[in-house]
Structure I
Amino acid sequence: MQSLEAVISLMFFLSISSVLLSVQPHRHIDDSLYRLQLAEDAWRVLYLRGDFQDFDEGKRETLETDMADIGEKTSLCLFLDGTRFTNCRGGDDRHEIFISIRRTVIFRGKPEALSFSLGK
């Protein structure tokens, strides 16, 4: 069931991201709601893939592989807790982050609030 939800979420995520990336927004249009939805969809895809179950530094490879998959399809950089987990290495100063959301995950057995960001 989670695989089906992940596929549906990924399809929705890709359709929204293709629309956002193909249309140049005018300066007077506030697209913050679309960016927020895009970040929520990316988070949901990672969550449904099980990347946050028993989450710790040992899950880095799996998480970053899934982030790279999403980044490859959307041309976006995904960041979790700054550059701690990312599909785009090189530091925050090389990337433009356009949306950040706060999420709580169980990290090493304790709840921890982390920042999840999208950028270029």
Structure II
Amino acid sequence: MANNIAFQPMGKTVKVVANGAANTESNVFTISATSPVNQYYLSNDSIDKFAYVWISASNTFNVALPDLVPSYVVAVPPYAYFTITGPQVSQSANVYARVIGDSANSAVYVTPGEGL
């Protein structure tokens, strides 16, 4: 359940990286949490490039840049950070993330937790 409080990490941060050229999607990264949560703190440390992340309960999915085809990605602007709500993660249920970006080696840091 989403909480209207300051963000509290409740799992380890995962750096989801699209290794290689621009417009290349990453491998699937696994995210877990120490207790059931469904919010994720996202951050992009790029100086000038967007990164796009998709968090899914399934480990089989593809990401695409939304200007090429409609996509379920969340756009993370350069030097941006914010919290989104997504599928629930816990010690017994992982979620999965992929990223695609405007530049080579685009990355998004994903931390499961609760709060704004």
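Which one of I, II has helix-only ellipticity at 222 nm (-39500 (n - 2.57) for each DSSP H run of 4 or more, over all residues; to 500), as calculated from the coordinates, equal to -15000?
Computed on structure I.
Hey, percent of Cα pairs over 15 Å apart, for residues 37-76 alone derived from one of I, II reads 48; which structure?
Comparing all candidates, it corresponds to II.
Upon calculation of relative contact order in percent (Cα under 8 Å, 6 or more apart) from the atomic coordinates, which of the structures I, II produces 25?
I
36, 28, 23 is what came out when Cα extents along the principal axes in Å was calculated for one structure; which of I, II is it?
Derived from II, not from the others.
Can you tell which of I, II yields 19.9 when mean count of other Cβ atoms within 10 Å over residues 45-52 is derived from it?
I
State the single structure among I, II that was used to calculate semi-axes √(5λ) of the Cα gyration tensor in Å, for residues 61-100 alone, giving 15, 12, 8.
Matching structure: I.
Values in this text are rule-based calculations from the coordinates and carry no lab data. As the structure is a computational prediction, the values presented were derived from the model and not from experiment. Cβ atoms are built from the backbone, for glycine too; each structure is taken alone.
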